[in-house]
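Once you scroll down, you'll see the structures, which are given as structure tokens.
Each value in this text was obtained by applying a stated rule to the coordinates, not by laboratory testing. Here the structure is a predicted model, which is why all the values come from computation and not from measurement. Cβ atoms are built from the backbone, for glycine too; each structure is taken alone.
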Structure 1
Amino acid sequence: MNKKINRLLALAALAPLALTACGGGGSQASANGKVGELTVLDYYNNEPDKTHIQKALDKCASELGVTLKRETVPGKDLIQKVLQRSSSRTLPDVLMLDNPDVQEIAATGGLSPLSDYGVNTSGFAQGMLDAATYEGKVYGLAPTANTLGLFYNKEMLAAAGIQPPKTWDELKAAAAKLTTGDRYGLAFSAIATYEGSWQFLPFMWTNGGDETDLKSAKVAESLKLIDDLVASGSASKSVVNWSQADVRDQFAAGKAAMMINGPWQIPSLAKTPTISWEAVQVPVHEAGQIPVAPLGGEVWTVPLTGNKDKQAKAAKLVECITSDENQLALAKERFTVPTRTALAGDYVKAVPQMAAFTDQVSHARSRTGKLGKEWPKAATVMYTAIQLALTDQATPGEAFTRASAG
């Protein structure tokens, strides 16, 4: 039995467990109950994120008059940990989830909607609300978000007399001109994981392609763009094996003049001060189009534990960690973007390096916004098709049909 089937069966088991845990959430009145401790589960187990998140959590705990018992696990282990704790009926009071997982967990009945506790969800980036919404109810909030942009080496582009590309034609021309010796014009991740699908989305979505119809001409046209970049030698054939960290390493080593990547790479790039870079939004097919990229980030939720007083207090913690003050603090520390759109101006003034990503987030989309818990299936077809095309096993026009049949 494969891992996907195991996961689905385990998730299905969450529903009856949630019901026996006194399902139905809490009430605003229960917030007055005496709660001295809350348990928290998240996957920020690496520094400096672990410390940044702890600082925000401690601040909120102090304001709410509670102590926290926090557990951190590697990202790949979080859902399995949730399933284990659900089976033993020891779900945490506050659970952080990667945003594409929220709808899947909410569908099991294991989470309580924030409306049960009067949490105000207005003013947040629509893409993130879409990710956290299941059957019309919002189940979590994210303090910050991330997305993708185009990083470029300022010195390399200046030496070649090239302006940062804004369209696909400009991207192809710039990448070709910047390719010389052992340096490629562009680096990106086309690995056979969700990272490969994530990096393809800005091109597909901006071009009018859609995950509900992966066999459309618009999707094939988007795949042809990256296939042409590899076939022409402007991008390495190794992109099919590169993670986003590998892409960053190529850029930092001067082996790529431009790269598609996210702002979480900025702290690592700062360790290579010889690289002078800036970032712009991902190029669009035709001038005038609005670039649409995927929305990344983690959502804080309130599991159904059966203790209404704790659930209500947990909702207060979610409300606190997503306050304006905490959003700005976390965004500045972690090079992420506040999810309250009204904070964008103040944030960019404080961290000008994040201007392109902040603009990108305002139009970014949730990966699960249209397909919900069916998103992983589409993402798998996506990265499979990309691999088929870039390894010359299928044309861009054939790749998605073959990947869908596989």
Structure 2
Amino acid sequence: MANLIEGNAVIGQSGGPTAVINQSLVGVVEGLMAEGAGQPANPIKRILGMRHGVRGLTHDQLIDLTDKDQHTLNAVARTPSAGLGSTRDKPDAEYCKRIFHACEKNSIRYFFYIGGNDSSDTCRIVNELANEAGYELRCFHVPKTVDNDLPINDHTPGFPSAARYVATAFMADSLDNASIPGIKINVVMGRHAGFLTAAAALARRELEDGPHVVCLPEVPFDLNKFVDRVAEVYDRLGRCQIAVSEGIQDRDGQPIGAMLIQGEADAHGNVQLSGSGALGDQLSLILKERLKPASGKPPRVRADTFGYLQRCWPDASPVDAEEARRSGRYAGVLAASGDVDGSVAILRTGKGYDGEDYRSELERIELTDVAAKTKHMDPGYILGDFDVSQHFIDYCKPLVGELPVFGRL
């Protein structure tokens, strides 16, 4: 065996669940088993799963995945949400001591954590403190986040499926908006990065289709400009569909939603934006007050907050499902080949447009390359203050799969 140490492997899921996070879970199991994990002569004896991430690990809430049959694994892989349960706990030094104790107690030497930037930071902390303590623990981060904000990665598992949901939801909502004209605001996930909100633009099929206004956190939100743009669209079309990121900010970097929501914060200090409709409601009220149509009658304005529905909708992008599974397998193979730590990154090797097929490959990168870091939308993806460019459409379209086509009268 390639410089392997004897012990068990453990897998955890962290952060928000997605439509394909279980593909990654099963992929890790398959990657390890393909290298002989669980066989009598193999140094990797058992493959364990943490219930609710490191919280379950520290409370001895582990399940044995070693002997799960392929039929069960395939069914779990196709199931949205976190099959093991998830957590947003962010371990400090004291918490990590409990993690080490749990690892020692269960002979764990291979640690896999599936999650986003906060989760990769947890993996980094566990890895560094294990090194300081002289406990050989090989730590691997498997990417996951619907926000699509991990550096180096072209995109991250979870995003294409959530983007597919957003695009199809906006397609249906645009038809609704055209049937009974008015102003409709849809608030989309994305605390610091606008990728998911930008995906709403994939809904457009004809010139007058929505979304007509797209508000991203990368573009300072100016309320007066916003009202003026909505008024222009409403005067021209008699309706307006708006995509708003929950993380829109003013010129000083202050989140508009957080100023309106006096809510609780999670373990990472993040205000719970997705659990409130305050942003959409407040923008609706402002538009009702400020817009003055020629008829003198206030416009019909409604708002929806997509919230958690975006994350686990059971209509995964085929590209997303395949890459999530492949990312997990790759992490398992890395561990079995003797690598001691790292994160998995998805790199695009075929554009998927301009006559070129879409292709991707995986690469091991350092945990510090992604831990607690955030990638924002490329400026080339943004068009003015309230739209996305064709460059973004070209980037995103190959990831989401075929979208429905509707008839017109």
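For structures 1, 2, which has the highest computed value of relative contact order in percent (Cα under 8 Å, 6 or more apart)? Top value of relative contact order in percent (Cα under 8 Å, 6 or more apart) goes to structure 1.
Work out the source of 21.8, 68 here, i.e. which of 1, 2 gives that when Rg and Dmax of the Cα atoms in Å is computed. Traced to structure 1.
For distance in nm of label points 7 Å out along Cα→Cβ at positions 162 and 194, which of the structures 1, 2 scores highest? Could the numbers behind the result be given before it?
Working: 1: 3.2; 2: 1.7.
By distance in nm of label points 7 Å out along Cα→Cβ at positions 162 and 194, the leading structure of 1, 2 is 1.
Given a value of 0.95 for FRET efficiency 1/(1 + (r/R0)^6) of positions 74 and 386 (r between Cβ atoms, R0 = 41 Å, to 0.05), calculated from one of 1, 2, which structure does it belong to? Computed on structure 1. Structures 1, 2 were compared on mean projected area of the Cα convex hull in nm², for residues 50-209 alone, and the highest value belongs to 1.
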